[in-house]
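**Student:** Quick heads-up: structures coming right below.
Computed from the coordinates by the stated procedures, all read-outs in this text should not be read as laboratory data. Just so it is clear, the model here is predicted, and its values are computed rather than measured.
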Structure P
Amino acid sequence: MVLITFLAIVGYVEDEAVLLEIEEIVKDCKNIKLFVTPEYCIEASELIRYSDVVIGTGRSYMEGMSYGKFVFFP
């Protein structure tokens, strides 16, 4: 059995330097994608229903719990 995994990171960029650092780290990882454009961030909560795990605080934490997801908060 082959387990295929994918990590989607969705969020608003608060620090461009941090984004550049993350992009450098994941640039060769085909199973990691960053979704940081406004089109994804405006309705990011709509993507929670399609996830297996949610990492977040505040509203994203509560919405993840309401969907019965595994939720981790920093």
Structure Q
Amino acid sequence: MIVGTGIDFVAVSRISHWLDDDALCRRFFHPEELKVIRSRGAEAPRSLAARFAAKEAFAKALGTGFAGLTLK
């Protein structure tokens, strides 16, 4: 059995501007995820970065990257 692992770090400062780009956010997040992220107020950028890092780690663990994945 082959088990994949993935880890990822995302700098909040490099991703926080995504909150101002609805099209970009919709590419990676389900509308309900975005609602939760935006409800965090001042912590929204950290929430966005954490969720995106988790998705990237999952893609790395699969060994496929984002190719062929629906992230929503």
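**Student:** From which structure (P, Q) was helix-only ellipticity at 222 nm (-39500 (n - 2.57) for each DSSP H run of 4 or more, over all residues; to 500) calculated, if the value obtained is -15000? Could you put the intermediate results ahead of the total?
**Tutor:** Numbers: P: -8000; Q: -15000.
Among P, Q, the structure yielding -15000 for helix-only ellipticity at 222 nm (-39500 (n - 2.57) for each DSSP H run of 4 or more, over all residues; to 500) is Q.
**Student:** Same structure again: A value of 26 was derived for relative contact order in percent (Cα under 8 Å, 6 or more apart); which structure in P, Q was it taken from? Can you show the working numbers first?
**Tutor:** Values: P: 26; Q: 50.
It must be structure P, since only it matches.
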